[in-house]
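Read-outs throughout are calculated quantities, based only on the coordinates presented, and are distinct from any laboratory measurement. Note that the coordinates shown come from a computational prediction; the quantities given were computed from them, not determined experimentally. Cβ atoms are built from the backbone, for glycine too; each structure is taken alone.
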Structure P
Amino acid sequence: MSVLQRFREWVDRMPPPFLFLLRVALGCMLIAKGISFISHIRQLEDIIAASRFQAGSVFLTHVIPFAHLLGGFFILIGLYTRFFCWVQLPILIGAVFFINLPHAAFNVESGEIGFSIVVLVLLIFFAIVGSGPYSIQEYARRHAL
C-alpha cells in the first residue's frame, strides 16, 4: 500500500466536522492575514524589499493580500479548495523559507514562523484532500447545480 493510499484512508477515518472546522480555520487565517497585510502595506513592502524578492516587491505587495483574501474566502466556503491551496503554496513557501526562517533567530517571540508553518501544512493537507464533505463544491456535485 502506497503512502498516498494510507494517507487517504487516514483522512477518510477523520470525522467530517473536524475537516470542516480545519478548512474554515484555514480560510479565516488567510483572510485575517490578507486584511493585516492591507492594513500594514508599508511594512509588507519593506519586508519584501529586504528579502530575495526585491525586484518584484511592488507587484508582490499588491498580489499577496489579494491572493490571501480571495483564496481564503474560497477555501472558507469550500469552493475550488485544491486550486486555491495550490495558488497559496508558493506564497507560504516564500514566507516560511525566505522571509521568516532567516529572521527566526531574532524574532522568535512574534510567533510568525509558527503561524506560517501551520498555514503551510494546512494548505498542503487541503491541496491533497480537497474541500471535504461539508463544502459548496460537494453540495453542487451531489445536487447537480
Structure Q
Amino acid sequence: MTPQDRARRSAEAMWADDAASKWVGMVLEDIGPGYARMSCMIRPEHLNGHQICHGGVIFSLADSAFAFACNSHNQVTVAQHNTISYLSPGQPGETLTAEAREVSKQGRNGITDVVVTGADGRQVALFRGASRSIKGTHFEEET
C-alpha cells in the first residue's frame, strides 16, 4: 500500500465517525501523508458578539486539519497540546481554509503546523499542534 493510499483510507475511516467536524460544516478537501486541507464556510451561528467568526470555530477547523494530517499514517494519534495565534478575523459568509503539514515525526511524537487562510488568501490564524501516537490503527492493513 502506498503512503497516499494509507492516508486516504485513514481519512475515510476517521471522517465516517467525525460528527463534530461535520456538525460545524467542515469539508475535507485533500489528504496526503502528513498533510490535510479542510475548509468551512462561516455561517451566522459561527459568529461571536462582534459579528466575526468565533475563535473557537477557527480553532476547531485548525484542530480538525491537524488531526487528519497526523493520523494519515494509519496509527491512532491524539493531541498533546496545541497553540493558536489569531491574525485576522474570519468574516460572515467567507470560506476559511486550514492547511496542515506535519513538520516533525520522531517515534510516537509529532509536530504539525496549520495555516488558516481567508477567501482572499490572507492569514487568519497560525496553529501548532503536538501529537502522540497511541495504540490502534484506523483500518486493518493486509500484510
Structure R
Amino acid sequence: MAKLTLTTIRDFVGEDLGTSDWVIVDQSMIDQFATCTGDKQWIHIDPDRASRESPAGATIAHGFLSLSLIAPLGMDLGLAPVDASAVFNYGLDKVRFLTPVKSGSRVRLQISMTSVEPKDNGRLLIKGNAILEIENSQTPALVAETLTLVVP
C-alpha cells in the first residue's frame, strides 16, 4: 500500500499503487445494489432465469456496481494522501466494461497514478488508471481513468 502525503504525492506519478485484497461480489450485494438503484433487471436478480437464459449462465453484477468498488478499494490502497483534509471522487474520463462479473466471483483492484495536476487553493487533481480484475479471468471486469480531487 502506498503512503502518499501532500509532499510526496508527485513521487508516485507513473507508479503502481498496488493491488487490493479480493472482494466477493455475491448475490446479496447484487440484490442490495438493485434495490438501491431500482435496476432490477432479471439478469441481475433472478438466478433461476439467468442460469437458463443468460449468456453468462448466472446472474451478473451491474456494471455500475463493479465501477463503485473502485473508490473504496482505491482508498484501501492508499490513493488518498494521509495528510489531506478531504478527498473527493471527481469523476471518470474513460470507462470500459469488458467482462461481466458473475455472482459469486472475486474481484480486486489494481491502480496506478498517471498524473497530479495542481488546482486553485492548493488542491490537487489525481488521475489514475484502475483495472478491476476477476479471479481466473484473462480479461478484467473493467478499466477506468479515475479523477480524484485532493483538498490540503
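When you work out mean count of other Cβ atoms within 10 Å over residues 56-63 for each of the structures P, Q, R, which one comes out largest?
Values: P: 14.2; Q: 21.6; R: 19.0.
Ranking P, Q, R on mean count of other Cβ atoms within 10 Å over residues 56-63, first place is Q.
Matching task: -23500 is the computed value of helix-only ellipticity at 222 nm (-39500 (n - 2.57) for each DSSP H run of 4 or more, over all residues; to 500). Pick the structure from P, Q, R.
This figure was derived from P.
Taking semi-axes √(5λ) of the Cα gyration tensor in Å from the coordinates of each of P, Q, R, which one would give 30, 18, 13?
Numbers: P: 30, 18, 13; Q: 27, 15, 12; R: 33, 15, 12.
Only one of P, Q, R returns 30, 18, 13 for semi-axes √(5λ) of the Cα gyration tensor in Å, namely P.
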